[in-house]
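Visitor: Pasting the structures in now, so scroll down.
What follows is calculated from the coordinates using simple rules that are stated; it is not laboratory data. Small disclaimer: the values here were computed from a predicted structure and weren't measured. Cβ atoms are built from the backbone, for glycine too; each structure is taken alone.
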Structure P
Amino acid sequence: TKQQFLNLADSYFNVDNYEKASEAYLELFKKDTLMDGFHYNKMLQSLSKTSNKERKEAFLATMSASFPRELMENMDFNEQMLQSESTDGLTYEIFNLASNSPQTDFAPSFYDSKLLFSSGRDQDKKNMYAPGNEGYFKIYESKIQPNGKVTSIQPFHQITKAKFHQATPYYSSKLNKILYVLSNTEGGELTFDPKGKNALAIGMQAIDGEFRLLLKDLSTSFYYPFYDDASGKLYFAADFEDGYGGTDLYYVFTNNGQVMSAPVNLGPRINSPGNEVAPYIFEGSFYFASDVFYGLGGMDIYKSNIEDDGYGIPINLGKGINTPYDDFGLILRNEDKGLLGYFASNRPGGKGKDDLYGFKVAEKPGLRTLTLKGKIYKPYDNSAMVGKAAVRLYNAQGELLAETYSDEKGNYRIEVPWENQVVLESTKERFSVFEKKLGQEELDALDNGAYDIQIAEYDDLVEEKEGKKVVKMDKFYFATATTRLSPEIEAELDKVAAFVKEFPQAQLRIETYTDSRGGSSFNYRLTQGRSDAIKKYLVSKGVPATNILYSIGYGEEKILNNCANGVFCIDALHKQNQRSLVVVLNDNVFFD
């Protein structure tokens, strides 16, 4: 049956037999193309760890449309980065902690000058946790030494003692409280949902004070609480059924730690078809661990820039921290010289299943990236957003770094490894071309903020008149027998200057006409003077003289109505013949 294939595939996966696991998952996929995303991720992980990487690429090519766009962008960015071995350029001094035991040790957390962590080292045979054949996870403390290593390991006694799990602590200095996960119990015994699951809840306890449950559900487990002092948000991992994969990352709004909202999923930029755990915020960066299929190992640690409207692409920390094994639970803080951090890993050479590792590094871990995002709209109407416009980013050598398209609301977003100088370009058929060179000072000032782009639509700025394509202007009149440009005329000619700025390849001919009143030769001279005055003004407004191929006065040569010489007409009819046009001569080849 399908369930038997699934159980078989999962069994192979859990014992690291990825060849057999990938075969079983692929066989299951043949029988059930609607396999859930969590098992898609396991299948892709298995293929990534075997000689079947080509099959993974083929599968992704055929199924990419069924995955969120953000997931595919994340994958492309990280695979290119890892293949090119781009790094953050940092040297990590990593060391195994003396606090590790033969059992599982994980989830480090700073507590003033101490390090809290979780461990299954309690070997009370009367109270063992069957799935791991270890003791129930408990919280321990140790003293952090100046070199980052730890001493004086002992159970953490400042929370209420419990018989079952108490793990993944986080200490908030603002609240002066410890947040941690614990087994759901009732009357001192484990409680189970109708399917026999004992879930984990999140509790909060004041130091040597009151305990309060924050998040509890009989069927949903909550993991890895992290309280952001700046925003008052409580972040955590949970296995809600409507998530993107296994465990997803969420937050709730709180009032001094008391939950005030429903859980908010961090979305597909962060969450994947796999498992995401261990959220941690440090200096504007969001760190977490994920076993998404395009990583280096099982669980890898990622960093995402926190932006005003969401998150940047999660960047794999690379081989400086991550291994082909599980690496997770990173924490960081500033020290006198650089940064001190800790994380957990089951890499070879440790003392137990998962070990705690410390590290020192000069700067914040994670490849620095450049994010440009904003809206694309028309310069003469900032409510007119432009969808499906191409956006390209080039480096200083003119090499294409990335390309994307604006969505239907005109939003665009592009993220690449950091460059000190780039050229941003945006194009769309029958629109002007936007091109802007951005140097390091401008890029630093942006700091992931919005950078809007304006491109003009050609057909908004031109119209058909007298069988010719001309720049759109409201009709204007010169004072009788003069070539002087009034402010009203100049305001209309400014539209021509704006047009040429948007379409600098335009070749123009200025045409001016009069009515039949007055002498013919006088009218020729008058209109030529008016055309020359228009040209002079346009050049003064930045229109290159080379763009104006002709400046011609036609006098009364081309009358539009019957008001020719000797015909009586009212003034309004004569005025129909008084006009100035700016003709676009190369309209037919503009967009070839």
Structure Q
Amino acid sequence: MNFFKQHITNLLIKIIKNTNLQKNDIIKLLEVPPDKDLGDFSFPCFELAKRYKKSPTQISEELKNKIPKSKLIKKIEIKNGYINFFIEEKELISYTLNNIQKNKQKYGSSNTGKKRLVMIEYSSPNTNKPLHLGHVRNNVLGMSLSNLYEFSGYRIIKTSLVNDRGIHICKSMLAYMKYGKNKIPDKKPDHFVGDFYALFTLMSKENPGLELEAQELLKKWESKDKKTLALWKKMNSWVYKGFEETYKIIGSRFDKTYYESKIYEKAKEIVSNGLKKGIFKKENDTITANLSRFNLPNKILMRSDKTSLYITQDIYLAILKFKQYKLFKSIYVVANEQNLHFKQLFTILNMLGYKWYNDCYHLSYGYVLLPSGKMKSREGTVIDADNLIAEMKSMAKNELLKRYKLSAKELERRSVLIALAAIKFFFLKYETFKDIVFNPEESISFEGETGPYIQYTYARANSILKKSKNKTQKYKPELLNKKEEIDIIDTLSKFPDTVEEAVLNYKPSLIAHYLINLCQQFNEFYQKHPVLKAEKQLRNARLLLVIATKQTILNASELLNIDLLEKM
């Protein structure tokens, strides 16, 4: 928590008596005003006014007069039922810069999690085609959320559920059997397999009988036919190899992987037991969960032919996760088309008596759309992740060639990092529930709310420090008195609270917005105030401000899984 917010909370605790307000209640009530003229923190007195049966203005005046003096507080004002606290700027500067200098890469971190275990499931691809644009958003969100939780003192298990069985897998297998001629991949292997899935889609339009053949192949797989299983394993292994290449590029990794093929049958016993206990009902030979009392549609759990559905295996996997690990929380990063599915899943877990159902959370995210005609895919609708990265890398390379003379090796290195920063930041700056239109040209720009802009700002700060050739020296905090300097320090001081809020609300977008704001403030400061040419003592103070800003940009960028550049 922000040091000054904690201090104000402690001051208020001492004077607020004879109420049920606890320390956490005061922390929640304390807010940052929308206007700096209203102070750094405001405490609303409306809740207390009700309890004391007085007007908010009267209560705020009484409390203000009781607040003990503090060297950290410059002044306290009353306005419209709020107590507005103004932090002493010298104390704000000194504490914030010293705190960043002391903690460095740990600045903003906390022990909020107390090493409690959180599982975050993301990616969850199908093994019949490459990762696509939606998977990129999914992975970027999953990685960032994992970083945020880890930074906040939680232990993290990053996991993926691979959809490695079913009719869609058999379609790519059937196309390979008919047209593959026992070829081995002559391109990235997941694309090789994906081509056969696309071929099946094309050929089945001319020959609808292929759909029946795919169903027959699925039956062979389910009956464990040796030849069918051998082909399935071979083609899946190709896809996994391709996935790993893509994951390595975007920086995604997993501590635990679950496979649909290993769990899809294991939930039947859970459903049968639920039926025996009267939790579920049997209707027309299907087993159903009646969810009407929860204002949800009923859910079929097992078909009349005894085959299970996605909901059934998700019930089993949710239970398995909590059995295998003592989880504090289980988070699913899955697109918003599954919103109802997860409401039903968590409700069914509740019906089964699992008290931890409330510790499950679905982080829902919207679709990724493309501007018309911007980028094309093999099928014309879905953009492969690899193709997206390749095109963005090409655009980054063109931008670099306009600006700098670089060796081929350095050009390649920087263009990859810039392309990935552009993609990741674009996906993370929006709230997860929103559908977004991915605009390649906008995302790759070195100006505006983009990943490359953050990289550019970091490189600028690094350049200043490199030219200074000075070790950190003593400084006078009161010399940092320009508006642009105070604005930066105020923003730096709020980084720990921003991290805490991002974790609490599952919102990596808060870190993205924070980063943009900090970078904009730093560039405005740089344009208006000299650093290296300033008078010696002021130079030292401003250099320390640059160091603190650079460190915080780095810490925040790492939370978003964005790699920075020492120079552009």
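Visitor: Taking mean count of other Cβ atoms within 10 Å over residues 184-191 as the criterion, which structure among P, Q has the greatest value?
Guide: Values: P: 12.0; Q: 15.8.
Top value of mean count of other Cβ atoms within 10 Å over residues 184-191 goes to structure Q.
Visitor: One of P, Q was used to compute distance in nm of label points 7 Å out along Cα→Cβ at positions 64 and 496, and the answer was 4.8. Which one was it?
Guide: On the way: P: 4.8; Q: 2.9.
Working through the options, I get structure P.
Visitor: For distance in nm of label points 7 Å out along Cα→Cβ at positions 88 and 512, which of P, Q scores largest? Intermediate results must be reported in sequence, preceding the final value.
Guide: Values: P: 6.6; Q: 4.0.
Top value of distance in nm of label points 7 Å out along Cα→Cβ at positions 88 and 512 goes to structure P.
Visitor: Computing FRET efficiency 1/(1 + (r/R0)^6) of positions 152 and 344 (r between Cβ atoms, R0 = 30 Å, to 0.05) gives 0.90 for which of P, Q? Show your work: numbers first, answer last.
Guide: On the way: P: 0.90; Q: 0.50.
Structure of origin is P.
Visitor: Another one. The value 0.75 for FRET efficiency 1/(1 + (r/R0)^6) of positions 336 and 352 (r between Cβ atoms, R0 = 30 Å, to 0.05) was derived from one model only; which of P, Q is it? Kindly include the intermediate steps, with their values, before the conclusion.
Guide: Numbers: P: 0.45; Q: 0.75.
Going label by label, the one that fits is Q.
Visitor: If volume of the Cα convex hull per residue in Å³ is calculated from each of P, Q, which structure is the one that comes out at 190? Please list the in-between numbers first.
Guide: Working: P: 215; Q: 190.
Only one of P, Q returns 190 for volume of the Cα convex hull per residue in Å³, namely Q.
Visitor: Quick one: relative contact order in percent (Cα under 8 Å, 6 or more apart) came out at 16 when computed from one of P, Q, so which one is it?
Guide: Computing relative contact order in percent (Cα under 8 Å, 6 or more apart) on every structure in P, Q gives 16 only for Q.
Visitor: Same structure again: Where does the value -17500 come from, among P, Q, when helix-only ellipticity at 222 nm (-39500 (n - 2.57) for each DSSP H run of 4 or more, over all residues; to 500) is the thing being computed?
Guide: Working: P: -6000; Q: -17500.
Derived from the structure labelled Q.
Visitor: When FRET efficiency 1/(1 + (r/R0)^6) of positions 320 and 384 (r between Cβ atoms, R0 = 25 Å, to 0.05) is calculated for each of the structures P, Q, which structure yields the highest value? Display every interim value, and only then the final one.
Guide: On the way: P: 0.00; Q: 0.20.
Looking at the calculated values, the largest one is Q.
Visitor: Comparing distance in nm of label points 7 Å out along Cα→Cβ at positions 176 and 416 across P, Q, which structure shows the greatest value?
Guide: On the way: P: 5.1; Q: 2.7.
Max of distance in nm of label points 7 Å out along Cα→Cβ at positions 176 and 416: P.
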